[in-house]
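Structures given as structure tokens follow.
Readers should treat all values here as calculations from the given coordinates under stated rules, not as data from a laboratory. This structure is a prediction, so every number in the text was calculated from the model and none was measured. Cβ atoms are built from the backbone, for glycine too; each structure is taken alone.
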Structure I
Amino acid sequence: MFTQILANVTPAATRVAVVEDGTLAEIYVDRADEQSLVGNIYRGRVSNIAVGMQAAFVDVGLDHDVFLPLAGVAHSSAPLTEDGETMASGAPDLKISDLLRVGQEIDVQIVKEPVGAKGARGTTNLTLPGRYVVLMPVCDHVGVSRRIEDEKERERLKECVQKFKPAGVGLIVRTVAEGKDEAEFESDVTFLLRQWEEIRERSGQAPARTLVYQDSSLLHKIVRDIFSAAVDEFIIDSRWECERIGEACRFLSPALLEKVKLHPGPDPLFESWGVEKDLERALERKVWLKSGGTVVIEETEALHSIDVNTGRFLGHDNLEETAFQTNLEAAETIARQVRLRNLAGIIVIDFIDMIDESHKRKVMERLRDSFRRDRARTNILELTALGLVQMTRQRNRGTLNSRLKEPCPYCRGEGKILSADYLTGKVFREIQRVAARARSETLTVLAHPSIVRQLQGPRRHALHELESVLKKRVCVSAEGELHREQFKVHDGPLPADVNRDPTESGGD
């Protein structure tokens, strides 16, 4: 697979695209006025203990307090996984109130960005990522990334890092460290230990609500976490940033330096490689498959549903084969779209129904194989009798939609608004309500132009009849600044200081 990293740098934002065989696979966006919080460490103060939730809330100076669950609180009785995460089964009788108290000052690291009205999620199991290892300064543990599957290599890597691990701290070997020698681990560990000493010193002197460590810039994270021997090119459209990335590579991995290239121009980088078009398609609900089938993706805050349809795909002579081929193609597309859109939490996939058990197995194999390139942790359950697949995916940053879109001022994010027919009915009811107390012989309706067209067109005769029943004259006037679902009914003619030309609805 030919893999490229493309970095578009402007004063307003930095965008980084990971392109696999010419197709956009991942996108990262860091705005100048809205940088990521993940990885930052704050000196905070516990503001509340929610015993029923077994969680605490920590004031670190952000808009919302950081949510700190029991599993995110470092303590000696908590067993860890190979990746250094707290196991849910550890110390089942322990309570959050046993570990924290209101007013206590602690260091908290952000692990998940705020979502909607929810604050960021934090942990006191602090981690400092390096090129080849992750330092865990508050726990004594050695682990290896689960993505390294060779048992002999896992044991060799553990022995390597044990030689450089000081007592009382933990180290996790990263996936990119596979095949590396001791010298590279030693320099990485030395750098991280020095960095931790600086953080600890700042934390000891800082008051609560203070940022004591800010994680690296987006481009430096990309070099540290993604740029590896598996990447064929790293193309940047900023000469200044290209030089900085080159310097980082000289320090972190000199062998990668020759892969760093400056985009020659003059065409914009993302335009040249088709990234802009792929990005626009990733913001749509419906994704077309090459065969003519479709994948429809619906996003909500906690759950995402993905529906597979045959669409324009006429398929084979029998329905089973058509469903099988569509599902196979959809499995790859779903994995790519989930990565690209950064969908997380619970995901439910509705494949086209299949009867053949071998077809079901092959679709599930294709789905799992397609997710192997995903760096986020996933857990995919088996296909149910209804053709549904339930899966979970690690959440760390917001979805692509949440970063590049904002709620519609009309539908407020629901995707639908009230119909014109229903709204004209509401107008009629409001006219009746106002008329019951009105002193004037004339009522004036201010509404959105689309509703006025209904009242003067299809509903004109109904408005005529209402005037006869109420014995009132009703004038309607368009107000373009009103929300489509908003309208006003005045007792009397339009005020003189309002620049409108009321249109009398009665008469021919």
Structure II
Amino acid sequence: MQFVTYKDLRGFIKQVDELGALKRIEGADQKYELGGITEVAAGAPECPALLFDRIKGLAPGVRVFTNATTTPQRAALALGIDPDLKPLDALKVWMQRRQTLKPLKPVAVKDAAFMENSTTGRKADLSKLPAPHWHRKDGGPYIGSGSLVIMRDPDGGWINASIYRVQVHGKNRVTIQFDHPGRHGAIIAKKYWDKGQSCPVAVVNGQDPALFIAGFEYLPDGQSEYDFAGAIKGAPIEVMAGPVTGLPLPANAEIILEGELLPMSKLTLPEGPFGEFTGYYANDARPCPVMEVKAIHHRDNPILLGSPPMKPPRFHFGLPFRAASIWSNLETSGVTDVTGVWQHVAQLMTVVALKQRYAGHAKRAALIAAANSYMGRLVVVVDDDVDPSNLADVMWAVTTRCEPSEQIDIVRNAWSSGLDPRIPEDAKQAGVTSHSKAIIEAVRPFHLKDSYPPTSALTQEEAREIEAKWGGVIGGKAQKTKVSKRKRR
């Protein structure tokens, strides 16, 4: 079993560069241009990671890294999985590892790289750090699009380290948007506010990818993302107590803000709007809690990890981690012979592949997948000869095996979100954030599966044998990896 070998974000960038998947860009403007370049690159066939330097308005050496894990290859690399595996195989490896991960508590250290430069009080000035306008209609600059917000629960003492967006409102003020009152960060902050206290908080910008992935996970109450990230890496995360808040902070992070989150009864500022992962703006500017920044720490030549939401199919992660959870749910529920699960369109479409064993097998799998597909309107089930990670393959099955009048069902009043652009605003205001889901059985009808016309295509096993033998000639991934290694020599 492989484990993560990078120590910090810089180590990961080096590994991405060695794969030949990094592009360096100089002279971009923080206002719209940096975000625009990121989006165009994310939509390109090669989808390179980007390292921006000599950014307009910032000192040379102050950098921004984007598209970190947007391809299956780089997402696998971040998880310590062989980046040359096929996407579905890499996701299966992650699903199996995810089931056996053992949380590792962080370990305290006395020295931290983020303390190479430190300013406090009135000298703390956010204008010297990157904070791009990622989309043209965004309400302002955002230092936090892929940043961890660190908080300590005042009751249990556990540390929450989740991803929340952070908008800059001046040299020493930012807003932190929790997006839902049920988020752990919002619950913890309210505990302080209910006592008339400000909430100690730190914003980590430029953490390593294991912490980035952990920050997006839905972990149970009381379990810290630090523990989960340590499990991903196979080694505990090194932390040092912040000099202002005392919060444990990732020692090898690039940029850290320390301060306090003021009660909303004391001060709010308008936050947003901000382009969402659906490719739309879900809300107008709204009042948001304010963090007073009391200290800024950063490494020499710091790197901001930027991960702005973009129009699908572009997404933060090239491997759909929630699809792995659905795959696991199916197996736990006793649905046998599932050969793959994938999500397309930024996880808004779920596809399950299985080997049919009985009438109703496909529908059973579809209903379980639909119940666990956050915001997704489409759930498609395909036979085991279809690669669920290949959208063209999936649509071939939909158009040749699904009889719409017989194999499409609608599930109403299902799980969605206030980020859903299709839900009317008056419904959202009333707290109604549900929608319908279409279940498409793009499988050979069970009673016809033995008499259905045979396919002329190679099986997935046959295709892999061809790729293994002839991939270097026809320009497969194996050849690209070898070329990049020869260049390094």
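Out of I, II, which one gives 27.3 for Kirkwood radius over Cα pairs in Å as computed from the coordinates?
This value belongs to structure I.
Suppose you compute distance in nm of label points 7 Å out along Cα→Cβ at positions 311 and 359 for every structure in I, II: which one lands on 1.9?
I
Consider the structures I, II: one of them gives 15.6, 46 for Rg and Dmax of the Cα atoms in Å, for residues 191-262 alone as calculated from the coordinates. Say which.
I
Suppose Cα extents along the principal axes in Å, for residues 335-462 alone works out to 75, 37, 23; of I, II, which structure was it derived from?
Label of the source structure: I.
Of structures I, II, which gives 15 when relative contact order in percent (Cα under 8 Å, 6 or more apart) is computed from the coordinates?
Working through the options, I get structure II.
Compare FRET efficiency 1/(1 + (r/R0)^6) of positions 255 and 375 (r between Cβ atoms, R0 = 35 Å, to 0.05) across structures I, II and report the one with the greatest value.
That would be structure I.
Quick one: distance in nm of label points 7 Å out along Cα→Cβ at positions 287 and 399 came out at 5.3 when computed from one of I, II, so which one is it?
This figure was derived from II.
Who wins on mean count of other Cβ atoms within 10 Å over residues 207-214 among I, II, i.e. which is largest?
Largest calculated value belongs to II.
From which structure (I, II) was distance in nm of label points 7 Å out along Cα→Cβ at positions 39 and 127 calculated, if the value obtained is 2.8?
The correct label is II.
Consider the structures I, II: one of them gives 1.32 for Cα Rg over 2.2 N^0.38 Å, for residues 95-318 alone as calculated from the coordinates. Say which.
Only one of I, II returns 1.32 for Cα Rg over 2.2 N^0.38 Å, for residues 95-318 alone, namely I.
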